[in-house]
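Trainee: What follows is a set of structures to go through.
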Structure P
């Protein structure tokens, strides 16, 4: 999960074969599956009145030297004490991205310490972190305005309001897992996708938005699925489970329309409908570079995104310390090749049910049954993680609690 120095040089791309080589080199870095990372997002609220808007100056004062430069251009953007970095989404959602760790237990402990530091900073300003995957109190409202976010908003507005909901109101939990050895890439890639719908259903927390029930188990995922299928649909599909991951990803990347083109000035909007493949074919005044390709990849948001590691993006933010549960479940399910195969076998029959998982969650019997079987499998594999005693007890209890809720929903 560390970028290689030799990839820092930006090169001009003149053909799709060069783009393919670059994507294969940076997006699927093979090796022993060693590291795990987590990225946590929350909406931010006034502690006394969570429906009240949060002023950027108030959040900037609370975060101080940890403010991202998008909030305070003069900020040193210092990492938190245990290495996590603070960033903000366009609506002011706060994100902590952790350095990857070789131990899930060490990752949990370091992340908890960084969360405690941030919550302490926010508390001094009368602010608190949200508890769900979408803002349950407020309508979508921008806080940050950058050329990237303006271009994003313009493109998404063509398809309706879902883009603004996603940008300004949603909060997710992302788990990052190594790709694995060459022979493990395809099974881990397929399993990472297949377990998505049942685990989305099991951990859905985004049913209420802007003061009303939405009718969705995860209105956060509903917004993501609605904004632009060319950049949010899954890369892997059950109809072609043996498709080469690298080839599938290259096709996806090159076929996706440009979201923005970086240039001097405030307007980064691309010509409508131009894909990266079109850019390679000369659709824009200058040829693209590998840096442009990397930036384009950062504007694609499938449920599983390869970034040298596998970034699993389909989970809602969780209340309080419950973020540890899906992290531990996924770490356990991917702890050895046999468990990966077993997880895939359980989830494959429901691997296509993304929209159903977002709308119905555990009310769908097939998803509930698969979720229960995956949690059972994870419980059996948790001892492999070697969690510290206190953490291990808490995680086991939390997963058993979630499993009981899933089984109740399955009746």
Structure Q
């Protein structure tokens, strides 16, 4: 196992141990923050909404939700394209803007992740933010990426608690640096492998040509069934003595339980390695391999949608309305990693995805939501004993 670091690669901004500090991290060398923000220019912001308790009253709560915002080139770089590609493992989910990314192999706008029924609010809020901060860009057309996972077990999901202003707040708050994980932002009300889940991140350094490229991952973990959970190669989910009301309780209006593995996972992969859109899609296709290391088999009730982008080859957009005549136009030039050298980035993606899932689980405490529904936090000490790693605090 990699020696646990003393800095943010192994500990949260509040000093809480992450998977790496517990000795659970997979192979590979992380960046300084062990986060998607290790990729130059990437900024992340959260808006977390928690209020109320007791019985569900639609429109009043309880509220357990939020919004996560990701800028590929930072707020000031909105509108400048990144090479981008997509992959879907299971399509029971939503990611707006995907058709245009598939068409052009590019993305140029911020990404938001939230609750299933908040996609519209995030879309409106993103357009509102761009119109305020980049009005010239908003005069053409805007197809932002807004993705979702389902938080209806803990949250008043039909209560319209996420507003466009909440998306604006997450976008305004985006910054570089180490990130909090677990029950923050869009991950606030999410569950993973029958435990409390949420937001998770990790990164890897990849040597090439005398320099280090970075691969960073951010995910909203809301997937997997308890019996599937694997940590460091051991199926611990079947060995942990913790109640599992999400899969065992009678809570879904007559359904005996939630379908095993239901919920969804959104994964965003970023890198500064120069890649084409097709190569970014290849990275996105490796995301399921990292998820599988944590045990999931990919439930039909889970929307598993993945986006990868490269911040290399920074240049103005070539997809907006053209100006001047064709005779005055210039060719677009870029460089890309050779296909026969890309395997190291594939491996880094798999490693960072696995660690990001573990980070989301480790960071999330037990949460009580609507109607007294409980999502229990992963028992870190018990898992550590099973793995022989001591478990941590």
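Readers should treat all values here as calculations from the given coordinates under stated rules, not as data from a laboratory. Model, not experiment: these values are computed from the prediction. Cβ atoms are built from the backbone, for glycine too; each structure is taken alone.
Trainee: Starting from the value -6500: which structure in P, Q was helix-only ellipticity at 222 nm (-39500 (n - 2.57) for each DSSP H run of 4 or more, over all residues; to 500) calculated from?
Mentor: Only one of P, Q returns -6500 for helix-only ellipticity at 222 nm (-39500 (n - 2.57) for each DSSP H run of 4 or more, over all residues; to 500), namely Q.
Trainee: So if we calculate Rg/Rh (Cα atoms, Kirkwood Rh) for every structure here (P, Q), which label has the highest result?
Mentor: Q
Trainee: Mean count of other Cβ atoms within 10 Å over residues 81-88 was computed and gave 24.1; which structure, P, Q, did it come from?
Mentor: Derived from Q, not from the others.
Trainee: Also: Between structures P, Q, where is mean count of other Cβ atoms within 10 Å over residues 105-112 highest?
Mentor: By mean count of other Cβ atoms within 10 Å over residues 105-112, the leading structure of P, Q is Q.
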